[in-house]
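These are the structures in question, set out in turn.
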Structure P
Amino acid sequence: MKRFFDLLLSLAAAVVLALPVLVVALLVRMTSSGPALYWSDRVGRNNRIFRMPKFRSMRVGTPAVATHLLVDANAHLTPIGSFLRKSSLDELPQLWSILVGDMSFVGPRPALFNQHDLIELRTQLGVHALVPGLTGWAQINGRDELPIPDKVKLDVEYLQRQSLWFDIRILWLTFVKVIRRDGITH
């Protein structure tokens, strides 16, 4: 049922968002050198690595680490990078990852391939068995501001409570947070 929901919603979103996706891609290309998309190596279900696309909000050559680990993240942003991140428009290409089954709309956010502490803790607690999501319980309860143990505790809570209705609730709360720009630091 979850996969059917993801396919149906991602196909509908792809149709509705086709023009905005094209506009954002053109804006990224016009305001900085390099490709419109950045393909990030991420950890998926059962710790399998997959390539996740995002609109590029950082300059070409920025280290592949979590943004909060950069000494001055703002120095690496493209001219429209901050806007893309605050509006969450940089996440739109992840519809592709949902369509091909690497991601779901709701689940734990996929870790970067080099976030070993996060990956290890999720594996110990069984969270690695979930398909990662565009948004998740931890995302709406603190996003990047959460320490890893707290984030994983929320991921475990999602693992235990997961249902279609809980996913719908998380999607709604995500929409509200994006509109309010809550929990976005860059």
Structure Q
Amino acid sequence: MAKGEETRQFIIEKAAPIFNTKGIAATSMSDIMEATKLSKGSMYVHFENKEVLACAAVDHNMKVLGNKLHSELAKSKTAKAELFAYIDFFSNPVHPPVIGGCPLLNFGTEADDTNPIVKEKVNSGIKYNQQLLGSIIKKGIEKGEFKPDWNAEDFATVMFAMMEGGHLISRMSGNNEKMQVITKTLKNLIEENTI
């Protein structure tokens, strides 16, 4: 990696948790300069403005989250275990796998009416997660783990929405009590559809 690319990546890695914690609007280039110890001129050599850096930070946060998630899912031997691993991975929003919490929820809430580029990135992430869950269920149906009439797409939508809602409730309340209710409910629904 060339020196310029290394510096650019360094800036993204330092900026990503700040944007995910404070939000795009509340994060200033001064915040990033303080975290990186780089001058304003150095920052603008690599990113023409805050919006370009914010988009790179969104991508980075989602990539980090996705890599951690896939690492956990890869340990599972069955489709049911994969679904449970997905649930467990997101079951502690008070201490999330990515600094600042779920980037889909954080950036999606902020960008839905204000930033069409970030909105599309988040929408793609949402679709990806729903397709991932749906494909795990379909794989389980094909292998005879799950009931053949289980609607994979519908459950994937419900599961994703419940997990994101639980994340919001937990972050706002400062505890995981409601997320525990959601994870238990989802696991029971999966058990009901297990052969």
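One table, with the values for the structure above:
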read-out	value
Which entry (P, Q) yields the derived value 9.7 for mean projected area of the Cα convex hull in nm²	P
Given 13.9, 44 for Rg and Dmax of the Cα atoms in Å, for residues 30-125 alone, calculated: source structure among P, Q	P
Structure from which -14000 was derived, helix-only ellipticity at 222 nm (-39500 (n - 2.57) for each DSSP H run of 4 or more, over all residues; to 500), options P, Q	P
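All of the numbers you see were taken from the coordinates with simple rules; none came from a lab. This is a predicted model, so every value here is computed, not measured.
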